[in-house]
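Asker: So, here's a batch of structures to check.
Bear in mind that the values in this text are calculations on the coordinates, not laboratory data. All figures in this text were calculated on a predicted structure; none of them were measured in a lab.
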Structure 1
Amino acid sequence: MKLVSLLISLFSVICVAQNTYTISGTVSSENASIPYANVYLENTKIGTTTNENGYFEIKNIASGNYTIVASYVGFKTEKKEIIVDKNFKNLSFQLINDQSLDEVVVSGTLKAVNRLESAVPVEVYTPTFFKKNPTPNIFEALQNVNGVRPQLNCNVCNTGDIHINGLEGPYTLVMIDGMPIVSGLSTVYGLSGIPNSLIEQVEIVKGPASSLYGSEAVGGLINIITKSPDNAPTVFADSFINSWGELNVDAGFKAKVGEKATLLFGTNYFKYDNPIDNNNDNFTDLTLQDRISIFNKWDFKRQDNRIFSIAGRYFYEDRYGGELQWNKNFRGGNEVYGESIYTSRFEILGKYQLPVNEHINLQFSYSDHDQNSVYGDTPYLAKQRIGFTQLVWDKPLRNHDLLFGAALRYNYYNDNTTATINADEVTIPSLFVQDEIKLNDKQNLLLGVRYDYDNRHGSILTPRIAYKYKPTEDDIIRLNAGTGFRVVNLFTEDHAALTGARDVIIEETLDPEQSYNINLNYLKRFYTKKGMIFTLDASAWYTYFTNAILPDYDTNPNQIIYDNLDGHSVSKGLSLNFDAIFATGFKANIGATVQDVTQTEKNITTRQILTERFTGTWGISYKHYPTHLTIDYTGNVYGPMRLPTLGDLDPRQDYSPTWSIQNIQLTYDKFKNLDIYGGVKNLLDWTPNKGNPFIIARANDPFDENVQFDNSGNVVATPDNPYALTFDPSYVYAPNQGIRVFFGMRYTLK
């Protein structure tokens, strides 16, 4: 009997083994086959790719129930539930184009348009781009955007600003949801408090946008667009930690409140409290930080789908950098050097479409920024309040797309320095008009002008013109020209004024800067028969500045001298972005910028300090669908830049070497709603102390107690100070943070 049972069992196994089948079918889109599409059985390692005719076969599949997946870059992934048995028939997948390749943008013209139809070139970066190199804030996330460079300005407290096409941070306007609330004080520390998990997309316009956005948009603008509650995940969380001890946590949810309201809540927490001194100067290589940011956004359903949304954000940070033995008992004293900054900030912003037949939107924002800081024994206490509101009327008329706007900006600023004896309080009214004219099916012409009145500087007029020519569906030529203006904010201009022994000298009443810019852009897309997509985006620009306000480090090493340049400043260059999408799960984006930024005064032309001649960025990704693994290799490279040394005896390099920061990441996404990722940042372990005897000047004497001066105020070389230096931490061009390993998890419930 046992022998019979054994034979029956063996026969059953053989029969089952013989009952295997072949899954076959086609993958296509709009009746065109898709070659090299990925087809695989979910939660298995079994899969294949389609051939040149879009046909696939997966052999030796046992009978049963399966989920089969077809995916291809540029198309939405499709899944099907199938039963594999003797009655199984061929499958047919019809993939739908993923419209994310044609993003909607608003920053170029203040209205939502398809990116390819915008007369103003706008670069768009989605969360997918930023996930390739996870960072705790938007400031660091921009390091792999071509032509954009987050610049650190202090070795001690790690302040920073964002350069676009070689222009200093104050020339870049940073907005949240189109509102210019990241301004003045917040451009120094506030950028680190914007969590990446709440970002829907980031739009970047290179070149002046003052005709729409006013002061500060001289070099370009960065518009951080937050998620809409309707489109956000129900629950999301993202957290990572690295080998230096940095911890970052993002979490949030959305919920319906009644029948007409949807809210989105998000919070970000970042902590780093592990003092590291790898360059052995007794100063922290990376600033210690304890930061929390809370965000809440509401969308309300209204009649006729009219818009009403309101959002608020609160941000608090305790930041410290300095000598390793510093603690809060030394705050503000002259025994142990430390830079301690407490930042408290809140923002409110909203958009309301008026209940009228015309398309008129009211936009408003208010921010309150309170900074309590000490730099050694120098206190810096500052408050800033910015209120902004504007009405925008969008009026299409046959071949004209008109836009009318009226804005009012209130700015209050006060600090405890001699530069602000009385609070600086100003209200600036503005009017602007724009007309985009459709000349024919291939040509558009955009004309715009803005008028601002500032009682400190009088009337300011900023016109612009843009021309778009689209000879084919895959070719676009754009020519933009315009003017810009900027009003100075000294703390934003150069944080080094507070961090060392240099005195700030303002030699005259500073007039607003003016710029004249022309930009030529060409965009081309290629499609191959094998389903590959290539995009080429090239630009050339030229910007001429009058009344440029540039800090002079060179005339006197103990001073930073501000005045309007008696001459002119020029920024010119070429930029190229190349994106490639392959059918095999491989993607690549490569960018390069060559630029020349100079200032000419008294017929002498010099290179702008801390500005590289060339830069390159890249991101290379490959997804292996059967194993659910994605590998991302990202990086940048920067050419030499002139550095702020302290005189002829300073032994530090006058120019930085060519340097690069490179990162690699692996992501595993087999689990439903959960991604697990990890990798290595700064693979080359590059830090600026390599090749230099020291980075911070006189780190052993931060209060200059043993520095001797002559009658003219110049430092005298002594045996204790052979290089005739004073304490100065502004010699910085790259992060001091070396190689590190990171690990994280990301959960999303849609």
Structure 2
Amino acid sequence: MSPLPTATRAPRYLAWAWLVAHLLCLVALGWLLRDGLPADTRLTAMLPEDRQAPLVEQASAKLGTSFEDRFVLLVHADDLSSTMPALAEALTGDDGAASVIDTLTWRDTDLLDDDPKTALDAYRYRLLTPEIRQSIDANGGESLVAPALKTLFSPAARPDPRRDPFGLLDAWLEERTTSRITPHDGRLSIDIDGQRFNLLIGKLATSPYAPDAQQRLTRTLEDFQIAHPEATLLRSGLIFHAAAGAEQAKHEISTIGLGALLGLIAVLLIVFRSPRVLLALLLPLGSGLLMALTLTLALFGSLHLLTLAFGASLIGIAIDYALHLQSHRAIAGRDFRLRALLPGLTLGLASSLVAYLAQTLTPLPGLRQMAVFAALGLLGAWLSVVLWLPRLRLPISPATARLATRWERLTRSPWRLKPGVVSVVAVMLLAICVWRLHSDDSLRLLSSSPDALLEQERIVQQHLGNDTGTHYLLVHGDDEATLLERLSALHTPLDTLQRQGVISGHVDLADSVPPPERQNANLARVERLYQAPLSHLFERANLPDTLAERARARLDESPLLDVTTWLDTPLGESQQRLWLGKTDDGGVAASVALQGVADGDGEAPLRQLAADTPGVTYVDRIERLSGLLGELRTHIAEWLALGLILLGMGLTLRYRRRTWRVLLPPLGATLIVLTSFAVAGIPLNVFSQLGLLLVLGIGLDAGIFNAEHPRQAAAWLAISLSTLTSLLAFGLLAFSATPALHYLGLTCLIGLAAVWGLVYLLRPGPRGDAG
């Protein structure tokens, strides 16, 4: 094995200048990342600013935040009196998950809090239940005298004749603290299908995405179940889904990822027989990622994680440049000249840049960011290949040339594709796609949770009657009074929908903070109640008239209850997630959390209600985010099609009648993938479309180099290596259990194999092909 001379190198000052540019990027990247990676995970950030609906984003974030740091466990066993304390002890013990748990609620005493009566004492005369309002409206409140008299002399009650002789606040609070959760033997319990489950609610002291928190909590629960195999344990909480995703990712990295890496290394070592060459081939990838990451952050200020995934996969195209250069150099030896390879390398870069930069014309800022990231990465990798790789004195092995020659002879195809045949087949495949292909932009593509965990989540949420913030009404008003009026006006139609089974319940602020007009009406009712009915009550209870006068005097000290005051009370804290406060237009907004909403047709009455009510918007977070995925998929397809049209026009100037041979590998492979999906009933989604971008990029390079260097063993070796290494890096993801990665990998597996097959059929014979 002898070192290869660095023939036909770029001027030395350009190579040094490129090195200086990398050093500057490293410094700039360090500065940009001084506070961590400014990443954005919101799909809505992909939309134009005038369509990002910041108020909807704020509402969704507040509704979801309350569930992120909490988890719920339901436990059933024959002997709950010993099983439940054992679980609590396991979670709070020094060797358990105590360090990641802030609070643990599982006994009835854990719910004892500040007395809400103290905080609401001054507002009790403005807070009436519907039953009390009806009684006062019907007979002035005389029907309330007997129950109040009974309460006054009940040994279990603690009435206050001066403050609240009719127990108005007690009745109002009791109506708001109803729950299916009941204390039983000192523990919180709930009945599910005739079986008693004990309830445990935990609040995390750290992020649910923290690996240490996930490991400690899941390991503690696994140990508990091993020690108590007779117990049934149901889990609910974001931390369990995050832990399942992390565990699956770890498993796939150790299997699929490790297998792909070892396969990639083995292939390149077998071909080039040198670890130094292997490292040199990876150099342009690192260079491209550095340039793309630094300049994209500098231009946009933050990086969407979808951009990182998208761009990192596209930069995988960059290894094509290095493979072609090294294959030609290893075979040509001292006769290698970069000048002969530059047209193909330049056209390969230009074709990719045109295809991706066309997407910068889209109105979607997120898609523009993705296109810029990929373009910068490809440009950076290309410059490193041209300016640096020829200067490196890398060893070459005669085995590389022998392998290339033998491979070229073994894969000479006896068939030749003709334009007419290609056109007929393309029309047939297009017809199949139009007939059978469909799309699916469901957020299930992002979920890696096992079905068993999803079923446990469904059971827990269903029986606890909780809402997860997925479905809600966003209500806007010019001021707080208007907002509360609108919230209150929704009670009647929502109660009707609840009776019809459209929803199982709803929670809003107006149920706890009546509009000012109703509060004033309630106070007027209480003033009526404190006339004759109060006198009759005190007379029958043998209480002095002076006490009645003191009770009536308190009515003059009853202020209006506002939202801020209510949210500061012990009961109001749980509703802070519903309050959005001031909006950019000077108004105020709040959410109405909906429970038990059935996706699909079941949402139609809620959409109609929102459409018929001013200031009300119905939001289905899952559908909204799925719609964003679909919109992103559509825009990628439209703008990529524009880029390919421009690219085809440009390639025609160089290749004339042979242009179809250059475009057939990328376009034909794309059509084969879409047809395969259509025949197999596999839906098209944004992740399979990202895979198609990779297929297009590698297919374009293959078509260009096949046309630029026909019948050359080095070109055919590089094309084969490019498709094989990309198959190992991305195609093996088809075996991933994560839907998004599976679809991306399946697309690459079919598409890259099709690219190689089409180039194989397009390779010219001994005398070449004219058209």
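Asker: Tell me which structure, out of 1, 2, gives -1500 once helix-only ellipticity at 222 nm (-39500 (n - 2.57) for each DSSP H run of 4 or more, over all residues; to 500) is calculated.
Answerer: Checking each candidate, the match is 1.
Asker: With Rg/Rh (Cα atoms, Kirkwood Rh), for residues 536-671 alone computed per structure, which member of 1, 2 shows the largest figure?
Answerer: 2
Asker: A value of 185 was computed for volume of the Cα convex hull per residue in Å³, for residues 224-407 alone; which of 1, 2 is the source structure?
Answerer: Checking each candidate, the match is 2.
Asker: Quick check: 10 is what I get for relative contact order in percent (Cα under 8 Å, 6 or more apart), calculated from one of 1, 2. Which structure matches?
Answerer: Label of the originating structure: 1.
Asker: One of 1, 2 was used to compute Kirkwood radius over Cα pairs in Å, for residues 288-359 alone, and the result was 14.1. Which label is that?
Answerer: 2
Asker: The value 2, 11, 17, 19, 16, 12, 9, 6, 4, 2, 1, 0, 0 for P(r) over Cα pairs in 10 Å bins from 0, in percent was derived from one model only; which of 1, 2 is it?
Answerer: On the way: 1: 2, 13, 22, 25, 19, 10, 5, 3, 1, 1, 0, 0; 2: 2, 11, 17, 19, 16, 12, 9, 6, 4, 2, 1, 0, 0.
Here the read-out was taken from 2.
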